[in-house]
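Listed after this line are the structures, all set down as structure tokens.
We did not get these values from a lab; they are worked out from the coordinates using the rules stated. Not measured: the values here are computed from a predicted model. Cβ atoms are built from the backbone, for glycine too; each structure is taken alone.
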Structure P
Amino acid sequence: MLKIYEHKAQYYETDQMGIVHHSNYIRWFEEARVDLMDQAGLGYKKMEEAGIISPVLSVEAEYKSMVHFGDVVAIEASLEEYNGIRMTVSYLVKDKDSGEIRCKGRTRHCFLDREEKPVYLKKSDPVFHDLFERLKAGQ
């Protein structure tokens, strides 16, 4: 069972009103995605050592309510789509105590080799492909 990533809002992440600046949610998405992939055995470090990179193609964020300095959020990251060439990761940011939704989002990624050419994981790295398939299935 994968654990949910948690983040405590830091002072430097806030604006003058003590509200977390919207750009920080994108960083939190990345933190949660890296944690999810590490837990699933798909760490970015392992992928890069295998010659695979996974750049961000797009980011979406829908802000629902504010996070303030000192709040702790639970960020549920899940693999929404995967086809061996691209993946989409979904994020649900909730207040840890109240469960109130703070933000929903998603990031889309592709897989490239060191020469920045597209990679089809099913053929180029079946081990990673199988791990992504299991993660997509929620295992």
Structure Q
Amino acid sequence: MPSVAPTVRSTRYQHAINTLVAKRSEISGAIRFKGADLAHQLQHIDAVLLILGYKGDPSLIVPLRRTPSRFRKGELYRLILRHEAEGSASNRETATRIAQAKGWDTALVKPLMNNIKTAKGWRRRRAEAVGHDSRPQE
């Protein structure tokens, strides 16, 4: 009786494994958060992950939750600059003005304040990395 070759796992499938992990996360997120009927797809992805040598339990991969973007690229920061130039003193006031200009419910002011804070911090860090100092010189 011929002997079976030993199974050798290598890192040569790492790219495929990473892609499948991302796809499994996306599909399980669609199932969990949108109620999609794709459970049979997860079985196939899990099987391929195990064949390629994925170490770990595929069912423990965190589902991906995509949130729709409310703004186009760069739109939020342009709105922030415009409303601050018009006299907005705080993030809350800026968020309120943006929500009113877009015709949104006032319940979005708080999440919008967080988005404004994040956008300002991101822009500041980016300017510092490039070498532009956004703070006034003393």
Structure R
Amino acid sequence: MIARVLKSIFFKKAQGKASRYATNSAKMFELAKQVISKMQKVGFRENMSDFQTNVQILIRMIRAYASGEYKGLPWKSILSIVAVLIYFVSPIDLIPDFLPVIGITDDVALVVWLIKTFGSDIQKFSEWEKRKKTINIG
């Protein structure tokens, strides 16, 4: 399924928009809001907690990148993350979201692919985030 999603006209359109978003902080913050809104609207079940956790990390990554706090993301990674999130929030994609249950399948598959493909960049961000939250005493 992931090969079909990656080759779809819908994902190609998301990729086309990604560079415009990645160079515009306001668009990146708006995209993060849209992703959060969709996550709340869809209301994922407990068995989707890994998916939710992964999407939350991606949201934090694009926010940190957009704010200039985190500069450790390669351009290819940020473009891919943004493209996947644009695809995720789009109601019309390979499997339209208005179809109950199955409508989110392509979105989930795409996020899983992204996490596997860019896992090392995501891991580096997570480590950066943990260091940032650690308070040095003395």
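Could you tell me which structure in P, Q, R was used to calculate distance in nm of label points 7 Å out along Cα→Cβ at positions 75 and 115 as 3.4? Don't skip to the end; give the middle numbers.
Values: P: 3.4; Q: 0.8; R: 2.9.
Attributed to the structure labelled P.
Looking across P, Q, R, the calculation of helix-only ellipticity at 222 nm (-39500 (n - 2.57) for each DSSP H run of 4 or more, over all residues; to 500) that yields -19000 traces back to Q.
Across the set P, Q, R, relative contact order in percent (Cα under 8 Å, 6 or more apart) reaches its highest value in structure R.
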